[in-house]
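Below: a set of structures, written as structure tokens.
Values in this text are rule-based calculations from the coordinates and carry no lab data. Fair warning: this is a prediction, and the values are worked out from it, not measured in the lab. Cβ atoms are built from the backbone, for glycine too; each structure is taken alone.
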Structure P
Amino acid sequence: MASAQTSTPQRRGFGLASITRALNELTIVVGFLAISIYLALTTPAFLTSANILSILLASSLIGIVAVGETFVIVTGGIDLSVGSVVAFTGVMAGLALNAHVPVPMAIIVGIGIGALSGGFIAFAVTFLNMSPFIVSLAVLAMARGLAFIVTNGNTLFSFPDAFDNIGGGNLGPFPVAALITLGVFLVAGLVLARTVFGAEVYAVGGNREAARLAGIPVGRTLAIVYIISGALAGLGGVILAGRLDSAQPIAAVGLELNAIAAVVIGGASLFGGKGSILGTLLGVLIIGLINNGLTLKNVQPFWVQFIQGAVIFGAVLIDSLNQKRRKS
């Protein structure tokens, strides 16, 4: 019975659901192209190779965090802690480097602490039956506070070149961070679309009680997605620290909004059961284009935040209206 139930999400490639998903992704592609064409026609610097590489580099951090957020949101959860976890894991990796820990071990420290933060949220959500919104909001505050505590509010500097290259280096003409992000998207896309675990993620998000009755390990699935989100935030912290050659406790403020916006713009539903890694990739690129375009047009920074909030509101409003239409 369990195998029959878990196979349902994997049959998403056929029928009305598949057509709907394809239309949604086509709409996102059209939006992406429209923004690109507008910026190309109105901003001469937009199509320069330097600017395109800048968009890829700036989008890499949002992309990595948004992948983890996709897993969580598809299950019907939310992780608001990722921005603070990026800052905390970055400073912990920086402290390890300043203590002359080898670069590979410092990277493991950052990713591992991120995974532990996700595990803490998972424990509270699955065993203590707490709201993921409240728990992740609490972790947002705790992780940010710890980032200031362990550094005494100071910024850490001067990391080895091998570490800096992770976030700021190039492999040929391409930023290493963008290539790492692409690899994360590819692996996550295969996991979510082509594995039993991915099918379980969709099943839990679509109808948690039905998934439980079908024998799907709901608690384990939720735990894994929050750990994935935390680990990817840890990877993001390592990449950001490497890019800046510094670890700042104030880093990545508001990153969670960009990541959630990218996932929702990419077609995921905050009600769960809907979303894709391809959609998230398109959402990340749209967020990157919007941020870059506003910068090129010298729009004041507080307008950037307002527009980001308006985009999130619009995406969630459309999702809510679609949910009401399906229920009517």
Structure Q
Amino acid sequence: MKGPWFIETLARNGDVLHRHRVDSLPIRIGRGYDNDYILDDAYAAPRHAQVEAGPDGELVLVDLGTRNGVVYAGRRSDRLVLGGNTVVRLGHTTLRVRAADFPVPKELPDRTMHGWEGALPGLAGATLTAIVALFTMWLADTQAFRPFRYLLALAYGLGAGLVWSGLWAFGNRLFGRHARLGRHLFIFGCGIAALMVFRLVTSAVGYAWSIEVFTRYGSHVAILLVAGMVYFHLTTVKPEPRKRFAIICAALAVLGSGLVLISNDQRNGRLADELYMSVLLPPEMRATPDDSVDEFMEDVAAMKEKLDRERLEQE
């Protein structure tokens, strides 16, 4: 067999951490310094395994009688034929062996958007977060203007954004080599901005045309938006496989909506988040005519009949 061969140490997500070239067989692997490939692993033996040529010209990995052995596909193997994609574990080290003529796939399209990361998206995300925090405080503020309360809301908003984005950046660094904190902060800012716009628009439209479904079931759209945020975070950490991430996020959204419906049913006996339109805005924003007192009393009478009937059935 003609070399050279390359021993590749792999991370948990399959990324190559290190490559070592060996020009001849056999290849001795272990923790000792007299090996061709030294494992910096306390769980590997001084002479752990050896790669040699098999009778049919294939590469064969042989366990040299070690305590932890050679593990492939979750099972220990004393002698294993190696292909270019065969991944084995020696101690706590995961590796594979490939020949120099091993075919590699064509160049993949770049879906990581390297041009959109760093300080610019991070600043944009922080700005969106600050706007949402200050605007929410302004809507809820019913007291005299005090700058301290707005500064506190701003600090809480930016702090939450940094904690959320920092956790995703840590995962990105752990599984994808680069932290990409700026892009994760941008995703967070866009997500909470979308939530705020949804709340404002649906509240105004629901109040203007008496569309109570917006307030009764609006939490499910919020859950869907959060699932979308998680999807974009996941695809930033690992651009592939997007379809699997989409299925996972959709399943989480369905699970979250189901839990909300169950909680509503246990709390008030209905699936809706609220029993009535709770949004109060200036009367000028009403686009539909108000009900008269007579119509209101008719509705109350109909409700009374229904309640009386249900009470009789329970008795």
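Across the set P, Q, relative contact order in percent (Cα under 8 Å, 6 or more apart) reaches its highest value in structure P.
Taking helix-only ellipticity at 222 nm (-39500 (n - 2.57) for each DSSP H run of 4 or more, over all residues; to 500) from the coordinates of each of P, Q, which one would give -17000? Only structure Q yields this read-out. Highest-scoring entry among P, Q, by mean count of other Cβ atoms within 10 Å over residues 146-153, is P.
Largest in mean count of other Cβ atoms within 10 Å over residues 34-41 among the labelled structures P, Q is structure Q. Source structure of the calculated read-out (Cα Rg over 2.2 N^0.38 Å, for residues 130-297 alone, 1.28) within P, Q: Q. Have a look at P, Q and say which one yields 97, 57, 36 for Cα extents along the principal axes in Å, as calculated. Working through the options, I get structure Q. Given a computed value of 8.5 for mean count of other Cβ atoms within 10 Å over residues 138-145, which structure among P, Q does it belong to? Label of the source structure: Q.
One of P, Q was used to compute mean projected area of the Cα convex hull in nm², for residues 74-153 alone, and the answer was 5.6. Which one was it? The read-out comes from structure P.
Calculating distance in nm of label points 7 Å out along Cα→Cβ at positions 90 and 226 for structures P, Q picks out Q as the one with the greatest value. Can you say which of P, Q returns 18.1 when mean count of other Cβ atoms within 10 Å over residues 26-33 is computed? It traces back to Q.
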